[in-house]
Structure I
């Protein structure tokens with residue numbers, strides 16, 4: 001009776017109270033737990049949603065729907081490995097349900113398993129060729145595989161099949177930003193808001209497009225509007241990123257701290273709060289954030305490099321070299337950059353070149369490795385400044401070249417030349433590069449010394 005009343009009730013909180021009563025009478029009633037789990041999902045209380053699905057399974061109410069609901073809760077909590085397992089069980093129990101194939105595809109995409117994600121999206125489309133969500137999932141997998149034309153084609157198919165599906169425009173906006181097409185990214189963001197003014201993704205995507213255009217004040221205004229609709233960790237984190245790129249590092253630290261309060265132990269917030277503290281010359285605080293980032297196990301090789309930079313600025317050459325070595329051991333690209341950075345810890349230390357001793361012997365068609373070899377030749381004195389700058393093929397490489405030229409001048413005691421090259425590195429606005437952060441801090445130190 002309580003369950004039937006809950007189904008007739010309009011207010012979500014009232015529905016949950018009725019289901020609470022039903023479960024006090026009969027804790028093993030799987031139908032009530034499944035219904036309440038769904039309501040918790042509507043309220044974005046995914047921990048409670050997960051608890052109810054776990055309890056339903058524990059009481060032998062384990063159909064495909066409960067496993068699918070459990071997978072959805074886990075995915076919302078960013079526990080994608082467990083979500084994939086839950087969706088796999090839902091598929092085993094109900095292999096013709098396109099929703100499970102779609103959801104497992106998305107979970108696999110977030111784990112970086114793009115080929116498997118593409119296969120799941122294809123299976124969903126075999127079951128229902130007009131299932132627009134499957135085209136979105138396929139597009140996300142193509143983005144991961146860097147098949148960007150195929151990704152856009154999939155998103156366009158989804159939009160044709162279901163012009164009101166906001167997921168399509170959110171993903172296509174992300175793709176457009178990836179291609180630096182900020183006008184199209186902003187247009188898709190506006191489309192989301194037109195379809196649903198309460199969908200926070202429209203404001204988030206719009207703000208990110210504005211950030212790409214370096215319209216920081218307008219981006220912040222959009223995010224403030226978004227926060228007025230709903231306070232959420234991801235909106236605060238995006239606003240923190242906008243403040244960071246705009247150079248408002250105190251505000252960035254504040255936003256990332258609040259994001260971490262709402263979602264503790266999220267690696268990206270620790271990364272960017274650490275980077276903001278680094279820019280503020282709070283190197284001890286940066287070390288703490290980068291250490292937590294390492295503990296969380298995401299992109300650890302980069303985290304070691306950033307923590308090594310902080311140790312270097314604290315004057316701890318030993319710990320800096322240890323971290324550069326730890327990062328170098330995890331990825332060949334990072335190994336090359338770690339070797340270059342290690343040389344800067346102490347230009348007179350013969351051991352500091354050990355990480356780059358194998359760089360010239362790396363046999364790979366990877367353009368990044370060839371670029372590292374070029375930087376190594378310059379640092380060894382086997383290439384001139386003009387030759388290095390002429391070798392740079394894009395803005396990222398130009399910024400990196402400017403940094404290492406500046407660092408070499410700094411090591412040789414040419415402070416004015418070092419400052420000039422660091423300034424050129426920063427002016428290129430390659431905000432995601434390690435070298436840009438390092439150039440800014442070293443330039444500030446040179447300015448203070450002068």
Structure II
């Protein structure tokens with residue numbers, strides 16, 4: 001039992017109320033606009049039980065009405081932690097997101113909107129959360145995306161399909177057996193990374209960003225691979241990359257799409273050791289051709305210095321693509337590209353020519369959204385450190401992405417990716433193939 005001794009008392013009589021009655025009075029005071037009295041009642045109830053959801057929710061509502069957004073965040077987060085139902089958790093999280101948004105803490109607000117989305121009672125509420133999230137994404141100068149995946153793979157080390165290596169010495173050829181770690185080793189690829197863009201300025205024609213990204217890829221070997229190559233560890237094939245750069249996105253002509261100009265500095269590691277440092281510059285543009293067609297083109301130049309003392313390399317690449325949107329909103333894309341890398345190091349002195357095609361099915365089939373892609377690449381090395389003569393590789397890659405759209409967790413949907421690739425070469429040593437199944441998450445809004 002609680003004794004009413006607040007400023008609500010209309011007489012000097014002491015009135016004994018139950019907590020439920022006291023809460024009813026507090027709600028009434030809130031509806032009448034008596035915010036200080038409503039807050040005082042909520043605080044008294046919380047002295048009795050600090051995890052009283054109804055009292056926390058009343059205190060949060062009172063703070064919201066008073067535009068005390070720091071208090072909205074404090075009491076809303078506490079209410080969310082003890083919410084007795086999905087609807088209560090949704091309402092609490094939505095209020096916390098509002099509190100952060102009003103304080104211009106958009107990244108925190110986006111985090112809480114994902115919590116609100118998770119417990120939204122229906123599609124209407126989910127659509128409202130997604131709309132708020134899109135508004136904050138546009139306003140927030142910081143855009144952050146995370147990625148993580150695990151993929152079983154038949155060839156984690158890009159091992160050769162050949163069993164022997166032909167060595168030519170003084171005109172004579174010798175067949176040398178390849179070691180187990182030069183042959184395909186199966187296992188699991190474990191990857192993670194992030195992309196971060198921070199908008200430093202913007203106007204009606206464009207914006208400028210500081211951009212950063214990081215990726216790490218390592219492997220866990222299967223039991224059969226450990227038995228075949230006991231002296232090798234999956235981390236021996238790990239790769240890491242860190243990049244920092246500047247992006248200028250500007251609409252250079254009236255009614256045109258923006259042009260991207262990018263400058264970046266990257267550092268890479270191989271098996272935990274410093275590997276390369278690169279400086280790259282690129283420009284890219286898209287042209288909208290009517291309602292259903294879009295053409296894109298890009299150029300990139302990159303200077304790479306090998307930190308192990310090997311000669312540096314300079315690479316230039318050109319890519320172009322055409323995307324056509326069909327009547328059912330499916331998208332069909334064809335692309336082509338070329339890369340020319342020049343170096344005194346044989347493996348970094350090559351030229352590639354590639355074509356690619358992809359099909360994205362917009363409407364789900366039996367609750368699953370699908371897209372397919374195929375890449376064909378020809379790669380030519382004028383010389384090879386291990387062999388005499390020109391080396392010619394042909395690489396074929398097929399990808400299928402499967403996205404179940406009726407399942408999501410905090411606004412993230414799973415994406416299962418099946419990838420198969422093979423390399424055919426005029427030298428058996430470089431013939432390789434691999435198949436993998438990976439799992440990823442993507443935002444549903």
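The numbers here are math on the coordinates, done by the rules we state, and not lab data. These numbers were taken from a predicted model, which means no experiment stands behind them. Cβ atoms are built from the backbone, for glycine too; each structure is taken alone.
When distance in nm of label points 7 Å out along Cα→Cβ at positions 80 and 384 is computed for each of I, II, the one that comes out at 5.7 is II. Quick check: 5 is what I get for relative contact order in percent (Cα under 8 Å, 6 or more apart), calculated from one of I, II. Which structure matches? Comparing all candidates, it corresponds to I.
Structures I, II were shown, and Kirkwood radius over Cα pairs in Å at 26.9 was computed from II. A value of 12.1 for mean count of other Cβ atoms within 10 Å over residues 248-255, calculated from one of I, II, originates in structure II.
Among candidates I, II, the computation of percent of Cα pairs over 31 Å apart, for residues 136-367 alone that gave 41 used structure II. Each of I, II could give helix-only ellipticity at 222 nm (-39500 (n - 2.57) for each DSSP H run of 4 or more, over all residues; to 500), but the derived value -7500 comes from II.
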